[in-house]
Structure 1
Amino acid sequence: MVVDIAGVQVADWVALAPAIALGVTAMLLFVLDSIEPQPGTSSNALLAGVSTVGALVSFLVAGYFLVLGVGQPRGTGAIDLYGGALVVDGMSLFFVVIVGSVTALVTLASYDYLAGEEYQAEYYGLVIMAATGMSLMASANSLATVFVSLELASLPSFALVAFLKKNRGSVEGGLKYFLVGALSSSVLAYGISLVYAATGSLQLNAVAEALASGSSIPAGVLGVGIIMMLLGFAYKTASVPFHFWAPEAYEGAPAPVSAFLSSASKAAGFVVAFRVFLTAFPEVGGLAGGDPMVDWVTAVTVLAVVTMTVGNFAAATQEKVKRMLAYSSIGHAGYVLIGLAALSGPDQGLVLGASMMHLLVYGFMNTGAFLFLALTEHWGIGRTFQDFNGLSKQAPLACAAMTIFLFSLAGLPVGGGFISKLYLLLGTVNAGAWLLGASLIVNSALSLFYYSRVVKAMWIEEPDGEFDLGGYPSSLYAAVVIAAFITFALLPAFGLLSPSAFDAASVLFG
């Protein structure tokens with residue numbers, strides 16, 4: 001099939017160029033490692049450079065396609081590939097932008113973080129391979145490709161968490177991540193099999209047609225299948241009840257890997273959930289009118305409230321900054337679930353688009369926060385709040401960036417997180433979902449408490465001793481500053497980017 005992109009007739013597979021760029025980059029990394037397998041300054045720079053350029057190419061191509069209208073109603077329309085197994089549309093490109101940008105920041109920061117470490121090529125290759133799986137998750141239009149792409153993203157992630165082989169916390173976190181991942185994958189696979197048994201289809205549109213046809217559908221089998229799939233996606237997004245792996249994995253993993261998993265991986269998990277439930281199951285959820293056969297909207301509402309509450313209350317009790325951010329990421333998963341829960345209002349595209357924009361902003365502010373911790377780990381600073389006392393006296397720029405990240409995560413008007421949470425709140429009001437709105441407000445207020453503890457330690461408290469920073473690593477510093485600048489810039493630029501999210505979301509509701 002041929003499609004028109006920017007006035008040029010090209011094969012339809014060209015629409016997958018962002019994912020292909022990541023896959024080619026991963027292969028190139030393996031080739032480079034075979035030429036110069038020993039770690040060193042030159043090889044580390046080359047590997048980091050190739051990885052960052054590959055991720056940037058994916059990010060820029062996806063953004064360019066979004067601007068051109070590729071896969072969107074105003075342009076080519078959605079592009080189905082390989083018998084409908086994959087689809088390129090506004091939503092898939094939007095999420096590849098998130099994955100590509102986060103991956104570029106992580107690989108840039110990893111240049112300094114990995115100095116002197118072994119297996120550098122394997123590290124960068126695993127990051128890019130995981131990003132490739134995440135980009136394919138954004139385009140998955142069949143339950144089969146959903147599962148395969150999710151495993152392609154998950155398997156490299158297990159190894160990345162356990163990358164620090166001599167660090168007990170890293171190995172332990174990787175093992176727990178693997179065990180919970182294996183359990184949740186089996187739950188998801190069994191859920192997919194039950195949906196297939198009930199509908200006879202794996203392709204998402206075909207599932208929706210089978211459910212809308214009025215033919216006899218075993219409601220019990222279908223209901224169990226949908227709930228099991230919901231639980232499988234809860235693992236990938238670090239939502240309750242499959243959230244237990246996140247604090248251990250994020251704390252034990254190298255800080256750039258924690259940034260990657262908590263931002264890019266979470267975004268990929270949500271895009272799959274959005275596409276599966278809104279393409280395949282709107283009829284049974286009651287979104288098309290009538291009584292729901294399987295009320296998954298109510299189930300997601302409960303999941304959202306419990307997830308944001310458990311995440312934030314657990315974060316408020318932590319004494320280690322990295323673990324606090326891990327639980328905070330669970331709370332943010334609850335916020336994003338509002339996009340699937342508050343769908344009873346007149347403008348469903350608004351609340352889903354708000355969730356998509358929150359994931360975009362979250363990708364920069366949360367990645368930046370974890371990369372700041374990578375910077376402090378590089379300096380040998382401890383992990384507790386007290387260890388950050390007075391740090392601003394020697395690293396004011398980095399501490400200012402961290403302040404932007406934390407206050408934006410809390411929803412204060414210093415970054416794009418303020419407006420994305422405001423839109424989420426507006427979506428709950430339009431839908432009359434007062435429980436979701438109240439939970440969002442209460443949990444955001446609670447998050448300000450524990451985020452402020454870090455800011456207070458950096459700027460107000462007196463240091464317990466002298467800091468010996470030993471230099472300012474250029475790539476780590478650059479990644480932190482870039483993430484802070486974009487987080488701040490998304491506050492005034494929110495209105496320029498949000499139409500892409502709202503348009504992509506509206507298409508799913510037909």
Structure 2
Amino acid sequence: MSTAKKQEQQRPAQCKDVALAPALSFIDGRWVEGPDRFPVLDKYSGQVFAEVFAVSAEQVRQAVQAARKAFEAGAPPPHLRAAALYKCAELLGKYKSRFIDHMVAEAGLTLHDASGDVDRSIITLRLSAEEATRLIGEQVSFGASPGQHNRIGFTIRVPLGIVCAITPFNSPLNTVVHKVAPSLAAGNAVVLKPSGYTPLTSALLVETLLEAGVPPGFLSLIQGGGAAVGNVLLEQPEIDFYAFTGSTRVGAVIQRAAGFRKCQLEMGSIASTIVCDDADLTKALPKIAHSSFRKAGQVCTSIQRLYVQVNVLEDIVKGLAHEASRMTAGDPRDPATLVGPLISEPDAKRVESWIHEAVVAGAELICGGQRSGSVIQPTVLTNVAPGMKVWDTEIFGPVVCVMPFREIEEAIESANSQPYGLAAGVFTRDINKAVQAARSLRFGAVHINETSSSRADGMPFGGVKASGYGFEGPKYTIREVTEERLITINL
């Protein structure tokens with residue numbers, strides 16, 4: 001039994017009250033220590049509750065070399081890859097409380113959000129398992145070329161080789177699964193580098209995948225600081241694909257380093273949602289509040305810009321403030337809490353300062369804005385204007401800015417004016433407005449009668465402009481991490 005698994009089995013349910021032995025990385029089929037250590041903080045209390053060994057540059061290279069060796073030896077056949085992923089989904093359900101404990105402590109997710117992350121991960125694993133058995137191309141026609149009509153042509157999809165997955169703190173399980181599971185389903189080897197804020201959930205996931213039957217050589221876990229370890233990973237020519245979720249700044253670094261290699265980059269966002277005066281507000285308001293404040297607003301598609309048609313502005317502002325007042329913010333271990341802490345107290349102080357700057361500049365604070373440690377109360381601002389950080393820069397906190405508009409063209413133009421384009425939502429019962437918005441909003445996804453954060457795990461998910469390119473969603477990720485090869489036969 002691995003050291004990490006022994007640590008996990010000995011751990012009480014409330015991990016904030018126990019100091020774990022240092023967690024490990026998984027390289028070349030073994031759990032290994034690294035030369036340095038870094039702390040993991042409970043995001044609500046701010047206390048150190050665990051330590052993790054950080055790997056060396058040489059250990060990073062060993063992980064990549066081991067992945068290459070495993071890939072060249074050959075992946076298991078598709079039905080076995082699918083079986084392992086199905087088994088992992090089953091084990092996630094069995095170990096759900098352990099995963100929840102990890103995410104509540106190291107990510108600050110509420111019990112509700114952590115439970116949802118596990119449930120969605122189970123779906124993502126099952127979808128990936130299904131796709132493992134239907135890796136197909138298409139038949140190619142030669143009928144248009146004289147003398148070529150007797151040729152037979154078709155394409156096949158083959159794995160790229162080594163996928164390096166670099167994952168964020170805000171969805172420490174499901175986002176990791178979205179990168180790892182489809183890559184394994186396609187027959188690639190995976191080197192996983194999780195966020196230094198949330199390393200333990202990834203370690204438990206790797207253990208679970210191994211228990212489910214994923215060959216050890218096809219899975220490596222690299223623990224360490226983003227810059228130090230990340231830079232070494234970018235220097236490895238053996239890596240064939242980089243899958244990244246994080247900031248646009250870091251994504252640009254990865255893109256430059258990747259050169260001709262493929263990437264999937266999901267980066268910054270200022271998510272927008274538009275509410276027209278014909279919308280069903282009884283359905284829209286709870287969805288808007290949930291989208292704005294869940295996971296403490298630390299979701300790339302959380303509503304930051306809320307455009308409201310003037311005829312319903314007062315109703316929306318009052319209704320949203322009411323919804324926010326009902327969302328208890330505080331200890332994520334309290335079942336009544338719906339808004340947990342931000343990932344760090346410095347981040348909470350930054351959000352607090354941006355709110356204060358906006359109010360000083362003329363914005364009106366409708367509700368929220370108070371900070372206690374790393375917790376920010378759900379915040380609604382009106383009278384915002386371009387030039388304010390809360391409007392122009394991704395805030396990644398539980399803050400929504402309300403902007404009135406008269407005609408939908410105004411809202412569309414404003415939403416499109418930003419450098420990002422991940423997701424947008426539109427609430428309207430007018431089919432003409434819906435189609436106009438769908439065609440005009442330059443975002444990777446436009447959701448009608450849903451918010452910008454609406455997502456089902458089987459759908460394609462990706463952005464445009466500075467929000468990145470490439471898709472998550474198992475079927476679509478598999479297209480990213482495979483290459484299409486043309487085969488022709490001349491009879």
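Looking at mean count of other Cβ atoms within 10 Å over residues 47-54 for structures 1, 2, the greatest value goes to 1.
Given a computed value of 25, 59, 16, 0 for P(r) over Cα pairs in 20 Å bins from 0, in percent, which structure among 1, 2 does it belong to? Label of the originating structure: 1.
Taking 17.7, 58 as the value of Rg and Dmax of the Cα atoms in Å, for residues 143-326 alone derived from one of the structures shown (1, 2), identify that structure. Only one of 1, 2 returns 17.7, 58 for Rg and Dmax of the Cα atoms in Å, for residues 143-326 alone, namely 1. Kindly point out which one of 1, 2 the value 20.5 was derived from, the read-out being mean count of other Cβ atoms within 10 Å over residues 111-118. Comparing all candidates, it corresponds to 2. If distance in nm of label points 7 Å out along Cα→Cβ at positions 31 and 407 is computed to be 4.8, which of 1, 2 is the source? Label of the originating structure: 1. Source structure of the calculated read-out (FRET efficiency 1/(1 + (r/R0)^6) of positions 23 and 263 (r between Cβ atoms, R0 = 30 Å, to 0.05), 0.60) within 1, 2: 2. Here helix-only ellipticity at 222 nm (-39500 (n - 2.57) for each DSSP H run of 4 or more, over all residues; to 500) was derived from just one of the structures 1, 2, and that gives -24000; the source is 1.
Bear in mind these aren't lab numbers, they're just calculated from the coordinates by the rules spelled out. On a predicted model such as this, the values are computed, not experimentally measured, just so you know. Cβ atoms are built from the backbone, for glycine too; each structure is taken alone.
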